[in-house]
1. Work out which structure the value 2.0 belongs to, where distance in nm of label points 7 Å out along Cα→Cβ at positions 104 and 128 was derived from one of 1, 2, 3.
2. If relative contact order in percent (Cα under 8 Å, 6 or more apart) computes to 29, which of 1, 2, 3 did it come from?
3. Comparing 1, 2, 3, where is percent of Cα pairs over 21 Å apart highest?
4. Of the structures labelled 1, 2, 3, one was used to calculate P(r) over Cα pairs in 10 Å bins from 0, in percent, for residues 80-151 alone, giving 19, 40, 34, 7, 0. Name it.
5. Please state which of the structures 1, 2, 3 yields 0.9 when distance in nm of label points 7 Å out along Cα→Cβ at positions 112 and 144 is computed from it.
6. Matching task: 3.7 is the computed value of distance in nm of label points 7 Å out along Cα→Cβ at positions 48 and 96. Pick the structure from 1, 2, 3.
Structure 1
Amino acid sequence: MKRARIILMSLVVLSFLISLFGQEFTYVGADKCKICHKTEKQGKQFPIWDGSKHSQAFKPLTSEEVKAENPDAPENPACLKCHAPLFEKAPELKEEGITCELCHGPGSAYKKLSVMKSRETSVKNGLIVYESTEAIKKQCLTCHENAHEKPFDFEVSWEKIKHPVPEKE
């Protein structure tokens, strides 16, 4: 009887640990990011994204011009992989285009203010933080390297889209 309790308790603890560490992060959408990341104090990350071509990346696929050449563009995985890269993982966010969570990871577990107050805790909860400009460039080049045969100048483009949190005083 005692042995059965120990085995049962071990299974309960093991199940808890598996659920705790094996949690699957999900995408929440840019509106959740907007709540905190729109202010000057936070570096206006949301307005920078919202005013960028990234937030509008899906729209060209729905234009008459593009649809005349490629009628299935809004559903074509070859187009969506760069114009709405989360189309498979979070189809409801397709119209957000290149959304926050593409680069920063699914926000379900790090979106809370109590988590975001600590960078370390945020990272443990799925936030992707790039340790160098080269790492950011590598991410950008997954779509921008020879996209539509247009040249890509990372330094110029990064100046338009970068959005650091201001240094705390």
Structure 2
Amino acid sequence: MKELILGGARSGKSALAERRAAGSGLGVTYIATATAGDREMAERIARHRADRPVDWCTVEEPLHLAAALSEHAAADRCLLVDCLTLWLSNLLGEGDTHRLEREQAALLEVLPALPGRILLVSNEVGQGVVPLGELNRRFVDTAGRLHQHLAQVCDRVTLVVAGLELPLKS
């Protein structure tokens, strides 16, 4: 089963994904896409690491998500990816449009065939005004298109607002 969990910042989307992973009855691999670009982010990453159950495997992969999913997916595993918008930011920061397109295409190609349970967490960023600046608009457009494609291939899509889940596709 593949699930896309969307929500705004501090909406409770990661907590929901973690509850679903913990309740899956499967071994959990947490695929973290964040990078510690500054002190605050490094502290945030350390806090998240400390909060995860000790029996969860953690894989830190900021760029090659499809490869990490392919490597770690198994019938008896639940993979939790947190989060896709940080992954997109990392790829956009590389400045290589072709790499961004290749990595997204690889994710969309590999995802349907992966065994086990896959939980994908991402920020819903398309509900505000059109952002100022070319890079910001490109980020919102890229995330929105990716979410649309993922919603088509995922078995379940859930929107989280104020800690409450709203099933969009089940």
Structure 3
Amino acid sequence: MPWIHSIDEDRAEGAMADFYADLRMRRGSPTPILAIQGLNPEALRKHLDLYLHLMFVPGGLPRDERELIAVVVSAANGCAYCVSEHMERLRHYVDDVDELATIVDQPEQIADERQRAIAAYARKLTLAPASMRATDVESLRERGLGDPEILHVNLISAYFNFVNRIAQGLGVGQEEA
């Protein structure tokens, strides 16, 4: 249960009701991470636009790598809500249970070299951002990523650090304590 008041779809009025109607038409029912932001509909709309752009715009990284980053960053941050949400999406691309567990618990053991390098970059940016060096980017280049893809890895990593802090800071997906 979130720690602040949120506006669920049934009680929404005005701009928030319009937002929910648009969201339902485009993507289905709203998730708790969106509902918690209902007290600020304009920020919520911009947040959703950024999410949709980073995760679904054609080009850049393939969808499986985008979801891999979401899971790796969220696991590093201990954000169980986001791990759960994005693990569901990642399951559409990875059907091996052991491989999924590796992505969450031991991303440094991911079999695919490119995905392992992406996970290492995302994890390091999450856990030790001040220690990032040019060699971290070079590692991605050595695995075939161009600068636009490297920027995409960075932006998705940064985005999930942002959204994990929304979830964790407001109790999204957490039990009452």
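1. Values: 1: 1.3; 2: 2.0; 3: 2.5.
Working through the options, I get structure 2.
2. Values: 1: 24; 2: 37; 3: 29.
Only structure 3 yields this read-out.
3. Values: 1: 57; 2: 45; 3: 51.
Top value of percent of Cα pairs over 21 Å apart, among 1, 2, 3, belongs to structure 1.
4. Working: 1: 19, 40, 34, 7, 0; 2: 17, 54, 25, 4, 0; 3: 18, 46, 32, 4.
Of the structures listed, the value fits 1.
5. Values: 1: 3.5; 2: 2.5; 3: 0.9.
Of the options listed, only 3 reproduces it.
6. Numbers: 1: 1.8; 2: 2.3; 3: 3.7.
This figure was derived from 3.
Here, each number is a calculation from the coordinates, and none is a lab measurement. Quick caveat, the model's predicted, so the values are computed rather than measured. Cβ atoms are built from the backbone, for glycine too; each structure is taken alone.
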